[in-house]
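Rule-based calculations on the coordinates, nothing more; no lab input. Values in this document were obtained by computation on a predicted structure and should not be read as measured data. Cβ atoms are built from the backbone, for glycine too; each structure is taken alone.
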Structure P
Amino acid sequence: MTSLIITNAAIMTMDGARPAAEAIAVSGNRIMSLGTHAEVMREAGANTRVVDAGGGTVIPGFVEGHMHLFAGAAELSHLQLFGTRGFDELKARTEAYIRQNPGDDLIIGEQADYVIISEHEPLSRHHLDRIVKDRPILVFSPDHHTAWANTLALEKVGLLKGKKLGPGNEIVMGPDGLAQGELREGEAIDPVRKLSKKGSRDRLGLTTGGEPDPYPSKAEFEADLETMRVGLRHCAAHGITFVQNMDGNIYTLELLEELQRRGELTARVRVPFHFKNFMDIAMLEKASQMAARWQGDMLCSGFVKLFMDGVADSQTAVMIEDYANRPGWKGEPLFEPDRFAAIATEADRRGLQIAVHAIGDGAVRIVLDGYEAAQKANGRRDSRHRVEHVEVIHPDDIGRFGKLGVIASMQPPHPPGCHGLPLEPYLSNIGEARWQWAFAWTALRAQGARLVFGTDWPVSDIDPMWSLQSAMTRGRWNEAMPDNRQSLHQAIHSYTADGAWAGFMEGRTGVLKEGMLADICVLPVDLQRTDPTTFKGIRPRMTVCDGRVVFEG
């Protein structure tokens, strides 16, 4: 029986055999038919719901190719500092938040960009001390790889006088021999974050890859379920029907499994095992166990996530040549090349997909070398290994994505100048000679790479429409740069069909076609007749996942 018909629509199917239609019918959790209004309405029954799209675009549900669901949901309640400029505005926003949240033991701020004070004066503990002295505060950069703490927070965790840390992590010290307040990467940041009595279960899949110990009480588990519900509602409200999470552990999957049991899982979710650099290679057995236990259409595992480097803004990304404004410094990889190659080879041997955060061209090369070593050791297979971000790439490595069958998982919000991001310190750090090889979408496509789009939420705003706008309208930093703007079809394809392929779900979702799972996003405007500079903030009228209406606006 046909349960839903959407008609009077400009349907972009992402199916090359039938790219457009004006109506679509759903039966159960499957797409039953596509065609003209007259053709599809023949499928209507007495109990069929008919939705008039009013000429708006209908596309496959968005596949969010890279995000952090649990942590992103938890951060929605934190101090939000996106777009804040100057000390006075920082002070006003922070004080207003404190008045509304007087009981917080640790004040956590999000989305403070690297030039929040000014391009010439970095944020420090002294700025934060002038705002709040009697409570610890921790303020995160948008990329979450840098944070700033006040003096009290640093004193409480014994970091004010510095501490020796592992590769890629740093407590920035001042000329007075004390910490300036800037903390780079997790080993420096996490001790301060642990001051929060709310716990950090939402971040365990990112920080350790381990499980909560002790296991949460029933009340804590229910609280975490509610956090997940908040995140899933946020996804559904933005037309997202398939989440490829980029951190994970068993606990994350158990929460989602319980929501599925209760009929409350409103998006498909794929969760990895997060392999950290302090782990032994034998820990990949946990990834294999997760892959075997969770392999459904709505909830699955089956891949391993790693970090190879940090970010270019804090100069923790790994470069082949020195940073332009820091001679002698290239960054430090979190895995030595030989060790990563061994891990990649073993994960590949187990049939696991691999996804690695690699931002600098040096990190990208280490990852590609590791994938090539795995392919030589195990033979070529349909592995669909991924490189996450690929912010800077050496021209010699661009063609290797296509040759090795490696996915370029990239985020349209991330190029400086997009999404309200400042140009500095990024452009000065990498240097003008590397600008043309930064976020090289056009070059990667031209040489056979498959691009998968996402936002890295909560690093960037979750809104896929804003991401489409950035992908289609991205500017150039100088006249020598190539044009990296994407067409509407390219951008949507990378956000739907290509994302489904990256998650081994092609043939089931990502395309609107008879027999496919019914994952659908109904938009209120015809995108093909809408100026892409106005896409930001366009919200779905309806989101359908697995045949269920999970959001109506």
Structure Q
Amino acid sequence: MKVTEITNLEFGKMVQAASQKLNQNADFINSLNVFPVPDGDTGTNMSLSLQSGAKYERDADTTAVGALATALAKGLLMGARGNSGVILSQIFRGFSRKLADKQTLTAQDLADGFAAGAETAYKAVMKPTEGTILTVVREGAQAGLNAAKDSDDVLAVMDAVYTAAKEALATTPDLLPVLKQVGVVDSGGQGLTFVLEAFDDSLNGRVAETQDYQPDDAEMDEMIDATHHQSVQGKLDPNSIKYGYCTEIMVRIGRGKQVDHKFDYDTFYNYLADLGDSLLVVNDDEIVKVHVHTEHPGKVIAWGQEFGDLAKVKVDNMRMQQETIIEHDEEENAETPVEKAEAKAQQQPADTAIIAIAAGDGLATLFKSLGVTHVVNGGQTMNPSTQDIVDAINDSQAKRAIVLPNNKNIFLAAEQAAEVADIPTVIVHAKTVSQGMTAMLGYNPDAKLEENQEAMEDNLDTVKSGQVTHAIRDTQLDGFDIKEGNYMGIVDGTIKVTDADLLQTAVATVKAMLDDDSEIVTIIYGADTTAEVADQLQQQVAALDADLETEVHEGDQPVYPFLISVE
């Protein structure tokens, strides 16, 4: 079979197939994370990013492939999560710009598009590293150009791109020693290879017709804040809501006394699909999160318990919510123009919005106590998308904005958000929560935007950042033989301690952070530990050096029982 052009129909099928491919393999991609920590979420980030791109492509009102590619790139950009998601968006940004005026794609167009995508992706990264997704896209693109010289068959070009990418992926451990040490290929490169494989399979007719897969990107933070249901127009009759209960559960897979089933995504999903609509199921190796509109929340909860114990249950009566909205709208409409103006005047936005990324109510409170005006929920377990950050910037109604990512995996998404935001925005490249809080000490509300950026970034190196978490698999890394379930102390990105005991790990982590200039130790305890254990840690740290000043705060952060800073 020979195919000489890709029409809108073929392109749409390629994109939807790739979205499904990433969704189906997100857990596997996550498992390739070098650090064996619970927030290794490359696969989740890439899958959610492409789901956003696929939705934009699917909703685009055009039959021109160039315009569809532009829609795909736009959706990827706005939905991009984590560095891997942003780089994927940049690949298709370059791809779409090269092909923007094309009605259909020839073999040469396809090859040129991938070549432009590789070039754009390399330019998007300040210090490109070989042995990553960049190597995979470059090698695949070059093979596509070579194939296009000899053939006008798009199948031949796509076959060449995918084959070369797969071969390049296999070489990533030889290019990045840490990958070889752990025994994995690059996770971002694996994600891209899945995308290209889906493209190749789709063009060659090796996949079935894809069903629309359209979880809304905005629904993904903390598994859907139920306030998104409150955007329904006030005139909607509550009795017209077919499925009245917004039900959310989070299940710890394989734990608990009522476990009857080994977790299988399709089995788990298909049962829930028959109970309602607006279904969203996201999982990793340890937990599965569910959002569904249903008339039978009890059945949803009981089904979850057959796979593990319940870490979270939330049920909202949407009909009651709608009744409240109608009442509120009626009260608001009764206000006079003068009353509305007075109310608005009392909510004047700050001239400079300072937006921090953090997960946990306690962390949000701490950041706001330091002068942060807005907190975007996310960071350790769910990287916010570019759109999430853009929305926070634009909704602030400020004249300018400063973003504190507090996680290096959010840098690229934050930088993309700054490019498309409505107001001037700068990024202070805090890699950790500790750095973000220290950066706030350099903020001056009377200084210019760039002056604040410089002063805040100068503060980043004045603090050491420690994190304590548990290992999700056995591995050997940084000279340690790490066992699944054991705790690890990570200092500024390097594993320094591993132990079966949480408190001992935390104390040893602090010891690894101290030097002769250390004065203040701040301990922030998370959702997976208690104030009592935090107090024990504080006492043991104080015993290390009588001159040390120690502070303890409740952060409520997931994944990391302790976040520690030493200044």
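Using helix-only ellipticity at 222 nm (-39500 (n - 2.57) for each DSSP H run of 4 or more, over all residues; to 500) as the calculated read-out, with -15500 as its value, let me know the right label among P, Q. Mind dumping the intermediate values first?
Numbers: P: -8500; Q: -15500.
Of the structures listed, the value fits Q.
Name the one structure among P, Q that relative contact order in percent (Cα under 8 Å, 6 or more apart) of 17 was derived from. Before the final figure, lay out the partial values.
Numbers: P: 17; Q: 12.
Of the structures listed, the value fits P.
Determine which structure produced the value 25.2 for mean projected area of the Cα convex hull in nm², calculated from the coordinates; the candidates are P, Q. Please report the intermediate quantities before stating the final value.
Numbers: P: 25.2; Q: 28.5.
Here the read-out was taken from P.
Which structure, out of P, Q, was P(r) over Cα pairs in 10 Å bins from 0, in percent, for residues 257-496 alone derived from, given a value of 6, 22, 24, 26, 17, 5, 1? Before the final figure, lay out the partial values.
Numbers: P: 7, 30, 36, 21, 5, 0; Q: 6, 22, 24, 26, 17, 5, 1.
Considering all the candidates, the number was obtained from Q.
If distance in nm of label points 7 Å out along Cα→Cβ at positions 297 and 441 is computed to be 4.5, which of P, Q is the source? Write out the running numbers ahead of the final one.
Numbers: P: 3.1; Q: 4.5.
This figure was derived from Q.
So distance in nm of label points 7 Å out along Cα→Cβ at positions 9 and 113, computed for just one structure, reads 3.6; which one of P, Q is that?
Working: P: 3.6; Q: 1.7.
The correct label is P.
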